[in-house]
Structure P
Amino acid sequence: MNSVAPFAHEALFYRDEDDFLSGTTRFVADGVNRGEPVLVAVPEPSIALLRGRLGSQADHVHFIDMIEAGRNPGRIIPGVLMAFSASAPQSRVRMVGEPVWPGRTELEYPACVQHEALINTAFEGRNGTLLCLYDATSLPDHMLEDARRTHPVLIDGAKRIASECYTDPASLADVYNVPLPPPPATAEEHTFSVGTLAHMRKLVSAYATWLRRQQVEDLVLAVNELATNSILHASGRGVLRMWREGDTAVCEVSDSGTGFPHSFTGLSGFGIVMVNLLCDLVRTHTSHTGTTVRVYLGR
């Protein structure tokens, strides 16, 4: 069958190292031979395997460690995929990604599914192919089922078929709009409004003293963006909660608004895109009572 044009979003299920290498090498080598810009964003151990199999062709491939670049799933679209696509605006790009790997936490996983679903919206009309890898031996069945729902095309061994389970991206993103775990009883809580934004920034800076200076500045900037959104688009006020999980600072902003839209329109430095670029994990839940956005940033 033919690829979905002009952008194709495909899932490759692999079961062992040879399966991984055969499917990925063929896809990457074909892109190199066609003169297409090629990105491979997978966990570091897989990069070494793929480099060895590709030989000299690896010199024409841009490799990124997905565990580092994609530890926040919400960062992958703007910070990895769109950034690479924008670097070659006149070319058809070819990209390999592995956003879901064994070891992803239960807290991260809903953001992973939302990421995969929203790729179909973010890249609609763009020129390229994205091949997403799934370890069919190690990942649980529900994760593989979600891959079938987020990818229009599936590759399993020699079979390449249209997914009968493919689901509308916005609908699937809403399925994973799930309540967040409750904050600990020890969390600091502060209300804010437009007149107290400066004080709120000082509170965040003073709280996360164990982080590096740049991390503190990033956290302050992210929380300020969320609080400003609450003031502009909700009731004009909100609640900030802060707590520590190990070496990770957690900040949560809640308001009565309807939240951020499920979309990524580009590499702008505003809104939820910027927050995702700054933080290690961003989780959002919207209900009839309002929206909560929780950000994580650790050493």
Structure Q
Amino acid sequence: MALPQALHNLRLPLIAAPMFLVSNPNLVLGCCRAGIVGSFPALNQRTSEGFEQWLEEIQAGLNASQCTTPYAVNLIVHHSNPRLQADLELCVKHKVPLIITSLGAVKEVVDAVHSYGGLVFHDVTNKRHAKKAAEAGVDGLICVSGGAGGHAGTLNPFALINEVREFFDKTVLLAGCLNHGHDILAAQAMGADLAYAGTRFIATQENGASAEYQQMLLDAQSGDIIHTPAVSGVPASFMRQSLEKAGYDLAKLNDKGDVNYGEKLKPVDDEAKAWKTVWSAGQGVSGIHDIPSVADLVQRMEDEYRAARARLAL
């Protein structure tokens, strides 16, 4: 296990992934209080001032409950994100324990986080991006395999994990269709140190997802997930039903869109509207059938994890 000291005392080796327009302080605090890492994208707040308010709200909530489980912030390291430097400075100011970087691994960002003792994990979907992130000095690689929600890759998790482990001996995380405690154990058996779950936490009581979004997730099957670059410019997984409802021509979903994270910050922007009505999910939807509290979900996953270990006599 290549696990940093800050993550040694987790109840389960699990991070709840940051989800655009879904993750919020309520979800982060629910996860941390349940003993797993909670996270959110900085861009879920429309301004850096609002982002700092969330950082203060989360830290106050952790202090009030005497919770020491670390939380994470997702930063989009892409040239089109005009807030990167300001948001990074706020992360340094508030000493955010874990930064999850996406769409660019930059040594200067890693160095800034390391300056106060923070950790940097980076999203990767292939070996080439993983090597670039490793060269930038990140502390962990999040292997986003085929079937994952959000900005997912297409590689089989066995292939992706094995390729990354050929050259990377730090923390490795696996993302893609992880709903149950035995899924977490399977990820560890494959060579991951931590599991990284997003879709399962959309179907919980503490987040910003609408009731309609959650119901569609409960009704969807793995075959309803469409992987397309058309919505955000980066290939991502969405539920077919929401794409159809939003008027997308399913025959044209392989057409690449433009990547522009500055546009996402505009409150009346078409893409921001799209992400509110075109809902992301991974193929793991087929195994999600209820909307528990985070506390109840983590308890269930822990029971499943321990039962799987017992079955295998571990």
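Please treat every number below as a calculation from the coordinates, not as lab data. None of these values were measured; they are calculated from a predicted model. Cβ atoms are built from the backbone, for glycine too; each structure is taken alone.
With FRET efficiency 1/(1 + (r/R0)^6) of positions 11 and 131 (r between Cβ atoms, R0 = 25 Å, to 0.05) computed over the structures P, Q, the top value is the one for P, the highest of the group. Comparing distance in nm of label points 7 Å out along Cα→Cβ at positions 155 and 243 across structures P, Q, the highest figure comes from P. Quick check on the output: 49, 44, 42 is Cα extents along the principal axes in Å, derived from one of P, Q. Which one produced it? Structure of origin is Q. Here Rg and Dmax of the Cα atoms in Å, for residues 139-226 alone was derived from just one of the structures P, Q, and that gives 14.0, 43; the source is Q.
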